[in-house]
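These notes open a run of structures that come right after.
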Structure I
Amino acid sequence: MFKPFWAVGLLLLVSGCVLFPNPSGETLAQSLYAGSANEYDLLPPPPATVFIGSETIYQKNYKMNERLVINNGESMIRVKGFRKHNYIHAKMLLEKEITLKSKIEKFTIAPKEYPIFGVLDLRGERFFAFLINAKMLFVTDLDGVVQPFLLYHPLSSPENRVVILSDPVSVSPEGAYMTRVMSFREEKIPATDYEIIYEGIKNGKITLFYKYAVPGTDGGKGSFDTYTYPLNTTMISLKGTLFRVLHANNEKIELLPIQN
């Protein structure tokens, strides 16, 4: 009995065989193998290093939902915020060994960082190419998923000219992927630096001393403020963090940070 055409198509799609369908019904892999004699120009790799943004990383002397017992004159909160600058590199990391196998060749790709050798344009899709040896290259999509075809340099062609290996290639393990290499640089001088000190009970009120340090002076310079709260206060918001006041007297205060 013949299976309906749509059922066969669905089976191919679920099994992962249909990679990039086109109007002719060919998969990308099929069309590449059929036209494997065609040469393709590799575009240059991405820039070696690209800045992708900054963020502030905070060092705090407390943790959420951990009880604090602060004596009079001690620091309730000590926070430093350092600027962290993030970068992305023209490299990808393979964490586990993979095997690429065709009918005539087998390549074992060792886990390590691989520079992106070039960018391949196929039917409007872009891929990264990586050197296996002087003549062979393997390929990932832009998400790092290893593709089931190989490239090689024809002897008579320029280095940036490649041909797709005519044999289908299996990737083991299936779904193998690489991740883009990233790095960061953290500034040593804090962009934010402040301290809140407990000063006991004064005039029947909980008294806190705020110290806003000039970055790089470690509290040596800055501005200072004193804040008071009713003795029966049960919640205090300090610099964006909500603390539950468990107990307070002139000798100490007990707090629980509950929400950022």
Structure II
Amino acid sequence: MLNCPIFIAHGDITTDIIYDYNLNILKKDGGGCNWNVLYNLACMGSKCYALGTVGPDEEGKIAIDSLQRVNINTNYVEIEPQKRTTTFHILMPKTLSGDNSIIHSTSNPFTGEPSVTFSDNLPIQLPEDLNSNQDLYILLESIRPVNFNFINSIPSKKVCLDIGDEVVFQDYDSLYIYNFLKQVNILLLNGKTTHSLYHKLSVKDDYEFYSLLNLDLLIKTDGAKPVHFLFNSNNFSPQSIFRKPTLASSVVDNTRSR
């Protein structure tokens, strides 16, 4: 029987609050890089698990409901009594003024309070109904020690990491970052994070970075510029492809909302 892949997102489960340019709330829904990927995989029929935490608040219920409605297994989501659910605030553009940028804020636009919280109570082992003999893909958007401990506890897996902001790695030294990224198979970067990360690891370009980590796939986005894909070809030499999306409107970063 074919061993179908199983996808597991690990981390603090996120809710997006979307506002118009006058700060009226348009929608609240699940968000977060790795959770959005898990959501899309579940929509395509893949078997998906959510391993993480939320708070006992409205945002936590919204985050869980958004995963459950596409049949993601949320049996291993923990509700932490003292936690506030991680929330991103998405401000839509003022198109009439010519400003086409979407703002992703990690603080409440009314109070200025930080709305991103991190838990150290994330699961650090696989659920009992999963095992390392299965074809497992772990989806991450953080390189925190609790994530590191989790992937290190699984002998056979593929690790997929999306680094959307340099805050992900700015508190860690280069050795820790290198050791974590050596566990990663598929890595997504963007133009905002690449320069700082490459400087921290003393690499000069995508090719050196890809070879240093021995990645299966490196994907680098940079706004309206072509997306750069680096991967191993059949003769085990790196192959590079650039793809530019054809869009009728301006390119904006809207990856957090669904």
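A short reminder: the numbers here are calculations on the coordinates, not readings from a lab. Given the structure is predicted, the values throughout are model-derived calculations rather than measurements. Cβ atoms are built from the backbone, for glycine too; each structure is taken alone.
Assorted remarks:
- At a computed 17.1 (mean count of other Cβ atoms within 10 Å over residues 64-71), which of I, II: II
- Distance in nm of label points 7 Å out along Cα→Cβ at positions 40 and 120 from the coordinates reads 3.4; which among I, II: II
- Among I, II, structure where volume of the Cα convex hull per residue in Å³ as derived comes to 219: I
- If helix-only ellipticity at 222 nm (-39500 (n - 2.57) for each DSSP H run of 4 or more, over all residues; to 500) is computed and equals -6500, the structure in I, II: II
- Among candidates I, II, the computation of FRET efficiency 1/(1 + (r/R0)^6) of positions 72 and 144 (r between Cβ atoms, R0 = 41 Å, to 0.05) that gave 0.15 used structure I.
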